[in-house]
Structure P
Amino acid sequence: MNIIRATTEHTDLISPLFDLYRQFYKAEANLEASRQFIFDRLSNNESVIFLALDNDKAIGFVQLYPLFASVALKSLWLLNDLYVDESARKLGVGEELMHTAENFAKETNARGLFLRTATDNFPAQKLYEKCGWVRDEQFYRYDLILK
């Protein structure tokens with residue numbers, strides 16, 4: 001397995017996995033919209049994507065969005081999307097992608113990373129805790145959904 005930092009040239013490799021990721025969260029399949037979304041994020045430097053490859057086949061990805069910690073006066077990264085193809089699960093791909101994201105955050109001198117996950121996504125929670133992440137018990141999350 002090899003993990004690379006994706007560019008727009010990798011859009012067609014990432015898009016099918018990204019569309020499966022969206023379907024996992026109950027979104028309708030839409031490969032073309034997924035492809036355009038990934039292309040736009042990468043071409044506009046709005047996200048960083050690391051892609052796990054096995055013999056040039058995409059088997060997983062992690063997508064990070066840049067944010068800032070005002071009080072700490074530093075950047076931080078939102079680990080927004082993590083997905084491993086079903087055929088590659090339980091092989092350490094997710095863990096390697098998590099470590100790659102962590103190393104990237106260190107290289108960019110970020111304050112840290114954060115993420116949100118579904119309360120019933122127990123396999124992901126187990127992975128995060130295995131990688132040293134700690135669930136926040138201090139702050140509440142509030143959302144304002146705009147249509």
Structure Q
Amino acid sequence: MRLSTYLMFDGTCQSAFQFYERCLGGHIEAMATYGEMPEGCGEPVPAEQHNRIMHARLAVDGQWLMGSDMTSVCPVPYEGIHGTHITLNVDTPEDAERIFAALSDNGTVQMPLEETFWAERFGMLIDQYGVPWMINCEKDG
């Protein structure tokens with residue numbers, strides 16, 4: 001079984017996934033637009049939204065981060081991401097510092113990356129695409 005995260009965006013999926021590829025490493029395995037969808041497959045998307053991303057997949061250390069853009073034909077309007085954080089558990093404080101710095105570029109730091117009673121480093125941020133993250137490097141033992 002594989003547990004993956006699927007993020008929804010409002011037209012920024014492509015740039016977000018290119019940003020995550022730079023920040024997290026790994027590589028984008030898939031990126032398809034609504035304009036590439038076969039005819040008759042779902043609700044027709046307006047031509048001005050054909051460049052939006054229908055599906056993206058970033059592979060990082062054997063795991064997937066996936067996402068897509070909402071369109072005007074989606075049954076639920078885009079309202080951002082609420083009530084959740086993506087949590088990255090890293091092996092070293094240096095990894096935590098590097099990834100936290102990269103993801104927080106042009107974002108908002110909610111809790112600075114620092115040592116806590118449970119972690120060598122822990123911090124929370126919302127990246128420039130509105131995605132909330134927790135970066136955690138646990139203490140040994």
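Figures for the structure shown
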| quantity | calculated |
| --- | --- |
| Identity of the structure behind 1.4 (criterion: distance in nm of label points 7 Å out along Cα→Cβ at positions 48 and 72, calculated), options P, Q | P |
| Answer label among P, Q for the case where distance in nm of label points 7 Å out along Cα→Cβ at positions 32 and 104, calculated from the coordinates, equals 3.8 | Q |
| Cα Rg over 2.2 N^0.38 Å - structure with the largest value, from P, Q | Q |
| Identity of the structure behind 22 (criterion: relative contact order in percent (Cα under 8 Å, 6 or more apart), calculated), options P, Q | Q |
| Of the structures P, Q, the one that 18, 12, 10 was derived from, the read-out being semi-axes √(5λ) of the Cα gyration tensor in Å, for residues 80-127 alone | Q |
| Computed -5500 for helix-only ellipticity at 222 nm (-39500 (n - 2.57) for each DSSP H run of 4 or more, over all residues; to 500) - originating structure among P, Q | Q |
| Per distance in nm of label points 7 Å out along Cα→Cβ at positions 16 and 64, the highest-valued of structures P, Q | P |
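Every number in this text was worked out from the coordinates using simple rules, so none of it is lab data. Because the structure is a prediction, the values reported are computed rather than measured. Cβ atoms are built from the backbone, for glycine too; each structure is taken alone.
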